[in-house]
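Engineer: These are the structures, in structure tokens.
Please treat every number below as a calculation from the coordinates, not as lab data. Since this is a predicted model, take the numbers as computed values, not measurements. Cβ atoms are built from the backbone, for glycine too; each structure is taken alone.
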Structure I
Amino acid sequence: MSTITVPPAGSAVAERPAPAHRPGGRLDSLRLLSYVLMVAVVLIYLYPIAYLVNTALKSDSEFIANPNGIVRHPMVSNFVTAWRQGNFGASVLNSVLYTAVAAGLGTVTSLMIAFPVARGYLKHSKLWAGLFAAMMFLPNTLVTLFQLALHLHLYDTRLGYMLILASGVGVGPLLITGYLGSIPREIDEAAAMDGAGYLRYLLTFLPTLLRPVLSTTFILQAIGVWNDIILATILFTDKSKFPVTLGLFAFKGTYVSQWSLLSAATLIVATPLLIVYVFLQRYLVASVVGGAVKG
């Protein structure tokens with residue numbers, strides 16, 4: 001027979017520790033919730049694009065019969081017709097020129113404004129940084145811009161249009177000021193000891209270190225230039241100088257609008273920006289992360 005050993009009185013009996021609470025279930029629930037929210041946000045942004053594509057593939061009669069229905073007989077020829085009717089062949093080249101020059105000048109201007117403020121070379125640097133933020137909320141003074149272009153003989157000229165667009169730096173100085181906090185001052189001092197002048201350092205050495213935020217500044221300003229329609233309407237009378245956005249007026253009439261062709265033309269105008277964003281989105285992410293974490 002087996003004997004049962006009874007521990008002596010007063011001896012401590014080893015107790016098994018209670019199993020630790022594992023938060024795995026809670027983490028999985030939070031992860032699932034985050035995925036659901038991300039999918040919802042993606043759908044919210046994709047729905048207008050899908051609706052636009054669906055409308056662009058319809059004929060006028062099918063759109064009038066069922067504006068919200070799914071296209072039954074896709075008409076890819078709408079894009080060809082929209083390209084010709086909107087005269088996009090010439091206006092696209094104009095927009096490429098305006099965007100490259102205005103966004104490039106605006107990015108350089110933002111860098112030259114932000115650097116002395118970020119480094120404290122100007123008095124009241126915090127006040128200047130606050131001014132950069134306030135500039136984003138100031139309205140566009142179209143009457144003043146029109147009078148300025150008229151008196152400087154820049155009205156109905158490509159140069160005047162690009163200079164005015166380049167002056168609207170927007171959020172660029174604020175982004176660059178924040179990102180410059182991740183660049184040690186010792187690099188400035190080392191460049192000065194090597195004989196690099198102020199402008200040489202600012203325009204040749206520093207851009208390689210600020211590539212993400214400069215790319216972000218260029219993209220954001222390029223979007224504004226490419227999508228501009230109000231300033232171009234005010235400053236241009238010569239149709240040969242029109243940007244691509246003014247070609248959308250060719251599909252809107254006084255009484256009847258060609259909604260299918262207008263949707264196709266809108267996709268033609270928006271596609272170049274989408275392509276640029278796909279190739280440069282990593283710089284946008286790097287700019288935000290670098291300015292927030294290191295700045």
Structure II
Amino acid sequence: MANSVHLRVRKLPSGLGSYPRVLFTTRPPILEVGDPPEFHAEVSGVVLSADAVRRYADVCGFGDGVPSTFPHVLAMPLHLQIFACSDFPLRPMGLIHVSNVIEKLADLRPGMRLDIRVSACNYQRTDPGLAFDMATEITSDARPVWRETCGFLSRWPESAERPASRPPRPPKAPKDATVLAEFEVTRRTARDYAWVSKDFNPIHLSHRVARYFGLRGAISHGMWSLARTLSQAPAPIIPDCARIDTQFLTPVQLPARVAIKEWSAEGQRRRALCDIRTGRVHMFAYWPEEPAAV
């Protein structure tokens with residue numbers, strides 16, 4: 001592994017301010033990327049704002065308390081600091097968020113002072129492309145309170161050789177799954193989430209930009225899809241300290257009409273966001289139905 005790159009900032013940076021470098025910094029062709037370095041960014045003393053939590057909860061449909069997905073938006077500016085770094089070799093606008101793991105290790109309360117550390121690491125050459133993790137750990141008084149691993153993929157170009165076989169598809173919502181809600185997802189949804197999450201990636205906000213990057217049009221934020229799915233009543237019963245695993249399968253093209261479905265399988269509770277017209281699963285999250293034995 002090449003040398004690590006360490007970025008330490010005195011205060012949480014502006015996510016919006018990082019986007020010019022994220023968008024316009026020149027990157028090498030992916031086939032020329034050899035042994036990427038690990039990138040680490042950290043910031044100390046971030047106060048968990050009650051107002052920020054409330055605005056996020058309103059957009060994503062949560063009630064009282066700090067949602068288990070909220071710390072992701074605290075770490076997002078550090079993700080962008082890494083993506084904006086001139087030494088980061090992958091094109092950020094071409095990255096696909098394919099998976100997510102969240103571990104809530106302690107109760108979070110407004111007013112807490114948090115230390116946040118983010119790392120781009122675990123690079124792997126896979127059949128579809130170069131994969132890596134964006135790992136986050138948040139501590140309070142030196143005690144871990146929240147962890148997340150975002151799995152990203154940078155696809156090989158179309159000219160690269162592809163394997164003849166395809167990986168197995170993740171499971172889809174069964175026909176007897178309970179439909180919890182049906183609703184519209186619009187470009188206004190994406191704009192509102194961008195402001196509370198500091199994720200202003202233009203593929204979520206502009207059809208023209210999204211088409212430029214090979215999409216059919218603007219798509220919703222994957223982490224909004226996860227948050228909105230988890231916030232849907234009835235509130236899911238997630239055991240203390242349990243992992244919430246998520247697989248992102250197909251983007252939600254805006255505008256769209258979607259359904260949230262829930263079912264149990266293999267000792268897990270599962271929720272999926274599905275397209276009303278095609279039945280296709282955009283993403284699904286799952287967690288254990290019972291606490292693990294001690």
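Engineer: With FRET efficiency 1/(1 + (r/R0)^6) of positions 106 and 282 (r between Cβ atoms, R0 = 35 Å, to 0.05) derived from the coordinates and found to be 0.95, which of I, II does the value describe?
Structural biologist: On the way: I: 0.95; II: 0.70.
Attributed to the structure labelled I.
Engineer: Of structures I, II, which gives 0.50 when FRET efficiency 1/(1 + (r/R0)^6) of positions 82 and 266 (r between Cβ atoms, R0 = 35 Å, to 0.05) is computed from the coordinates? Provide the component values of the computation, followed by the final result.
Structural biologist: Values: I: 1.00; II: 0.50.
Derived from II, not from the others.
Engineer: Suppose relative contact order in percent (Cα under 8 Å, 6 or more apart) works out to 30; of I, II, which structure was it derived from?
Structural biologist: That value comes from structure I.
Engineer: For which of I, II does Kirkwood radius over Cα pairs in Å, for residues 130-177 alone, calculated from the coordinates, equal 11.9?
Structural biologist: The correct label is I.
Engineer: FRET efficiency 1/(1 + (r/R0)^6) of positions 154 and 250 (r between Cβ atoms, R0 = 25 Å, to 0.05) was computed and gave 0.85; which structure, I, II, did it come from?
Structural biologist: II
Engineer: Taking helix-only ellipticity at 222 nm (-39500 (n - 2.57) for each DSSP H run of 4 or more, over all residues; to 500) from the coordinates of each of I, II, which one would give -6500?
Structural biologist: Working through the options, I get structure II.
Engineer: Match the computed value 324 of volume of the Cα convex hull per residue in Å³ to one of the structures I, II, and report its label. If you can, show how the numbers build up before the last one.
Structural biologist: Values: I: 324; II: 150.
This value belongs to structure I.
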